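Please go over the structures that come below.
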Structure I
Amino acid sequence: MKHATSDLWDANEGALQVAEPIFRDYGGNRSFGGMVRTLKCFEDNSLVRKALGEPGEGAVLVVDAGGSRRCAMLGDQLAELAVKNGWAGVVMWGLIRDSAVIAEMALGVKALGTIPVKSVKRGEGQLDVPVTFAGVTFEPGNWLYADADGIVVATSKL
C-alpha cells in the first residue's frame, strides 16, 4: 500500500469512513488495501472458502460473521487459498485460527481475535451485499485501506 491510513484521512477528511479500533492484525502484510468484496455469514465459513477460491485481483474480502466468538471463520488453509488467488486481505468481524501460520503469509488479515474451533459447513450466507459493523457500512466496490493505525473506507480508489 502506498499511503498510510493517517495520511489518507488527512487528505480526505470527511470523505472517508473509519472503522472503530476493534481489530487486531494477524497477516504477514500489516498494510494492505483494495476493492471491497463482501460476505455475510454466521458460524459457517463455506462461502469464505468459495470467495477466496476465486481470483481476488487484489481485492479485500470483508466478512460480516456477526462478531461471533464461538468459532473461527478463517484458518491457514483458506488464507493460503487467498494468497494463491491474489487477494490483498481479509477483514473478519469474527475470529480466525492458525494465527501463527497466517502471520507468515503475504496477506493482510484483521480480525477480532483467535480460537481453535472450526466453523460448521452448511453453505449459508450472502456474497456481495452491503454489510455494517465497526461503525462502517462496507459496500461491494468501495476501497478499503488498512495498516497498523486502522481501517479507512472510500467510495472510490485513492
Structure II
Amino acid sequence: MSPVDIPAKSDYAVRAMLALAELTADDPESLATVEQLADRQGLPRKFLEAILRDLRRGGLVRTRRGARGGYSLALPPTEITIGMILRAVDGPLAEVRGLRPHETHYAGAAEHLPTLWVAVRAALRDVLDTTTVEQLRAGKLSARVRRLAEAPDAWESR
C-alpha cells in the first residue's frame, strides 16, 4: 500500500500562494511576477507557470499581462483554504481507485469500508478546509491543527 501522497505540484502550489500572500500583504492590488514567486520559494519557474494557470482556472489567482503584469490573489488570504488550493491543482482530496470515497461499494467483510474511506476524507477536510493561507503564512494555525501536530507520535514515521 502506498502512503497518502502530497505531490510536488500541491506542495509548490501552497508555497506559491503563501509567497503571493506575503508579497502582496501590504498592498493587495500589487502584483508578483513568476520570477519573484519562484525565487522566494526556490521553485522551478516552468512548473510554477503551469501551477499558476491551474490556480487561475480555479479562481484563486488573477493575472495581468504585459510589462507590468503579474499575479495577485483573487480572494483575501483569509478566505483561501489549503483544501481549495489542493483541489485546484490536483482534484479531489481523497480517491480510492479513482472513485470518490462515497462511491465505493464492497461486499462481505469489507462492506463497511466505504465508511472508513469517507471518514479519512472528512479528516483531511477537517484540517485542509479549515486552514487558510493567512493562518499558515502567519503561523497562527487553529488549536485543532496544532494539537494534531503536537501529538507525541505526529512527527514519527511508521
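Suppose relative contact order in percent (Cα under 8 Å, 6 or more apart) works out to 35; of I, II, which structure was it derived from?
On the way: I: 35; II: 22.
Derived from the structure labelled I.
One of I, II was used to calculate distance in nm of label points 7 Å out along Cα→Cβ at positions 20 and 76, giving 3.3; which? Structure I accounts for this read-out. Between structures I, II, the greatest calculated value of distance in nm of label points 7 Å out along Cα→Cβ at positions 84 and 108 is seen in II. Here P(r) over Cα pairs in 10 Å bins from 0, in percent, for residues 12-59 alone was derived from just one of the structures I, II, and that gives 29, 59, 12; the source is II.
Suppose mean projected area of the Cα convex hull in nm² works out to 7.7; of I, II, which structure was it derived from? Of the structures listed, the value fits I. Identify the structure, out of I, II, from whose coordinates helix-only ellipticity at 222 nm (-39500 (n - 2.57) for each DSSP H run of 4 or more, over all residues; to 500) was calculated to give -14500. Source structure for this number: II. Quick one: FRET efficiency 1/(1 + (r/R0)^6) of positions 124 and 148 (r between Cβ atoms, R0 = 30 Å, to 0.05) came out at 0.35 when computed from one of I, II, so which one is it? Structure I accounts for this read-out.
If mean count of other Cβ atoms within 10 Å over residues 44-51 is computed to be 19.6, which of I, II is the source?
That value comes from structure I.
The greatest value of distance in nm of label points 7 Å out along Cα→Cβ at positions 36 and 116 among structures I, II is that of II. Among candidates I, II, the computation of mean count of other Cβ atoms within 10 Å over residues 28-35 that gave 13.5 used structure II.
Values in this text are rule-based calculations from the coordinates and carry no lab data. These figures come from a predicted structure and were not determined experimentally. Cβ atoms are built from the backbone, for glycine too; each structure is taken alone.
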